[in-house]
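Below are structures written as C-alpha cells.
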Structure I
Amino acid sequence: MSTVWPLSTWQRFMVAGEATRPGRATDPWFTVNAVLLIMGTLDLRVLAAAANDLVARHDVLRARVDVHAGTQVVEEVVPASIDLLDGWSGSAEELLHHPVPAATVRTPLVLRVVRRSPREHLLAVHLHHLFSDPVTLWRILRDLGDLYAARCGAPRPEPPTGQYGEYAVYEAAVADSYETEAARWWRSVLADVALAAPSPAASSPPFALRRQVLPSDDFARLQSWSRSRRGTPFAGLLAVLTEQMAPYAVAGKGDHLLFSTLFERRDSPRWRTMAGPCLTPAYVAVPLTATAELRALALTLSAAVRYCRYPTWTLDRVTGRGADPARFVPFIELIPQLRPDTILFGRSLAAVAAAAGPPDVGDTSFLGIRFRTDVDGALTAHVRGDGLGWTGQVVRTVLDRMPGRVRDVTA
C-alpha cells in the first residue's frame, strides 16, 4: 500500500528542470554523503535492525518521485539498504560517494559498512538529494545512533514531529496564501533592474575546485561587520563577492548582478525533527556597490526568504525577460557548519571522517559556488563552472581577492 503526496518546493524545482536537462532530478549521483568512523564494538545485526527502524520512522526514506505525475509516493514498508564491504582497504574519502536510486520503490538511503577491525568500522551514509539536505543528513545519523542504542536497551527516541509529505502540503498552502503578493514583490525587485553580465565571448574549459577562501579570523570579522550593520553573514559574503565579480561584468550593461540561491526553511517547530529537504530556490539581484548598500541588500534577502515558496523557476512570467535573463546566472550558497562532533552507537563513539554533496561528475552548465564553514571557522568554497562567461581564471582571481576586500571593508 502506498500514500501519494504533492512534491515539495525543492522537488518541484528539480523536476521542472527535467524539460531542459532530462534526468537532472533523478540522477543517482545527486546525493549528500557522510562517512563515520566508529570506534568500539559494533553489532552489525543490531545496526541492520536499527536501519530498518530508521526507514520505518521517516516516510521520506520510503519515498520515490513520480516525475510524470508530479508526486512523491511513500510505500508502507521498504527494507533498509545496507551493504557490508569485506576487504575494503581504501580511505574514508574514497568511500564517500555512491549512487542512490530516486525513482524506484527502494529507499533513497544507502548505508555501507567497512569492518576494519572488531573495534573499528567505517559507516558510509548516502541520501539522494531529492529527499535530503544537510540538516536531514545529520538528523538521520543521530536517529540511527539513537535507534541502535534503543535496540541495545536504551529508551526509544521520541517520534519525529512531522513527516515530509505533510511538509509539502504545508508549503503548498503557504504559497497559495501569498501568490499574488509574492508575484508583485518579485516583479518590483527584478522586473526593472538592469543586470550586468560577463562578456559572452569569455570562455575557459569547465573547472572544479575546492579551496579555502577566508581564514577563520577574516570570516569572523566579516560576520561581525555584517551583523553590526543589521545584515546577515550571507548578505556580507554576497556583497563582497559581488564587488569582486563586478569588474568582469560588461561595462555599461547594468548595475546589478543576478544570483540564484537556496534558503533552508524549517519555519515551524513541527519540522525541526523531520527528515526531508526544506530547501527553496530564489533569485537575488545584488548592486555592484553592495558593501555600501548592505542594509538594503539584507532587507531584500529577508523578503526573498519570506516569498521564496513562490515558484521562482517560472519568473519569466514575473519579469517578462525569460527564466534565464542573462544566461550567466551564478548559483551561490552559504552552508552552515552543522555536523555533530560525535554520535553514540550504544557504547561506541562515532565521528565524522568525511562529508560532501554530489561528486564533481556529469554536466556542468553554470557557475556554482557553495561556501561552507570548516570546523575551525574558516570559509571554504566548492566551485564548479562550465567556463562560459565566468571563466576559471576569473573565478580564481575573484576568490584570491576576497580576503583583501574583507579587511578593507571591515577596517
Structure II
Amino acid sequence: MEKIKAGIIGTGFIGPTHIEAIRRLGFVKVVGLAEHGQEAAEKKAALLGIPKAYGDYREMLRDSEIQVVHNCTPNHLHFSINKEIILAGKHVLSEKPLAMSSQESEELLDLAKKHRIVHGVNFNYRQFPIVQQLASMIKNEELGNVNLVHGSYLQDWLLYETDFNWRLAPEVGGKSRAVADIGSHWCDTVQYVTGKRITEVFADLATVIPVRKKSTSNVSTFGTQKGQEEKYEDVPINTEDYASVLVRFEDGTKGVFTVSQVSAGRKNRLCFEINSSQKSAYWNQEEPEKLWIGHREKPNEVLQADPSLFSAEARSSIHHPGGHNEGWPDALKNGMLNFYTFIREGKDPFCDQPNFATFEDGHLSMCITDAVLESHHNQKWVKVRVGQAVHS
C-alpha cells in the first residue's frame, strides 16, 4: 500500500518531534518541510532528511503530493494557517491552541465540517497507555462514581526574571499563557479520562514577575560569550505565570487545578487525582508508567503499565511488555498512529468516532480559556460557552 504523504510547517521544538513520531509509524512519509525563507527551509530539510523544502508554506499547500499538513508554528499563526490548510483540501493536525480566540476556533471547526477533512489537535497526554487504562476503568465504573478531580501542571522554565520566550508576548502567544499553554493540557486530559466536560470555572490568575529582562546581547541562547557582559531591556508582562481554577463538570462533579511556570524543580509535572465513591486514582506525567490506586479498607496499590494487566479497550495503546516504560514521545506516537490510521481507513470524522483530539476538542479548550480569563477579570463563576463568542 502506498504511504500517506505528509508535510510539516515549523521546525522549532515541536516540529521535529512530530517528524520523529510519524516516522515510527511505517506507513506515513514526511516529504516536505516549510520554514520562513528558502535558505532556512533547505538547511532544516537537509538536517532532518526531508526531500522537499519550501520557503513559504503556501507552496507546500499547492503540492498535490502532500495529503496531510502538520501546523507546528507559534500560536498567533495557528488560525490563519489552519484555515488555509483546510481550504487547500488537505487533512490537518494542529498544535494547540487551535487559534487565538474561541471565535476563530469555532470558524475552523465549521470549515473542517464543511470540507469534511480529518482534523486533529495535538493533545498528546490523553494518549499515554496508563491514561487510556484509567479512562477505561472509569468508563466501566471500577472506581465508582467520580466525586472530585484535582491536580496541577507545574513547570520552572520561567522562574527567573531573565527567562524570556516568544510565549510571553500576547500578540504572539495569546492573551493567556499558563492556562492556554499547559492548563489546556490538564483540562483536556481530565475531561478525556472522566468522560465529563468542564462547564463552569472560577479563576484566580497572577503575573508573578510583572517585568522581565529580555536579552539584547548578540549571544547564543544558552549563555554569554567569554568576556562579554549580558545586556537586557525591561519588558512589562501582561500574561499569567500562575493560575488556580475551580471547575464544575457537566454532571455537577467538582474540581480544581493549579498551573504555574515559576515552580522551581518542576520540569513538566502534569498530575491529577480522581476521588470516586469506591476508589481513588492518581497519575503524574513525570512517572507515566505508574497509576496509584487508593482504597479505604485495604492497602493501596500501584498499577504498572503492562499490556497483560490492561483492559481490552486500552491494550492497543501500549506496545511493549511491562517494565519497558513508554513515555512522552510514545504518547505522541500513539496520537499520530490513531490520526493516520483514521485517514488510512477512509473514516469520516463527522460520522465515525475519532480516537484522538479533534478541532471540537480544540474549540472547547479555547472556550474554557476564554471563560477562565473572564472569570478572573470579573471575579465570579463563568459558564463555558461553546458555540458562541466569549470575551474576557
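Every read-out reported here was derived from the displayed coordinates using simple, explicitly stated rules and does not represent laboratory data. Just so we're clear, the structure is a prediction, and the values are computed from it rather than from any experiment. Cβ atoms are built from the backbone, for glycine too; each structure is taken alone.
Values as computed for the structure displayed
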read-out	value
FRET efficiency 1/(1 + (r/R0)^6) of positions 147 and 379 (r between Cβ atoms, R0 = 35 Å, to 0.05) - highest-scoring structure of I, II	II
Relative contact order in percent (Cα under 8 Å, 6 or more apart) - structure with the largest value, from I, II	I
Structure from which 0.45 was derived, FRET efficiency 1/(1 + (r/R0)^6) of positions 35 and 355 (r between Cβ atoms, R0 = 30 Å, to 0.05), options I, II	II
Comparison of I, II - label where FRET efficiency 1/(1 + (r/R0)^6) of positions 3 and 211 (r between Cβ atoms, R0 = 41 Å, to 0.05) is highest	I
Computed 65, 56, 46 for Cα extents along the principal axes in Å - originating structure among I, II	II
Top of I, II by mean count of other Cβ atoms within 10 Å over residues 171-178, largest first	II
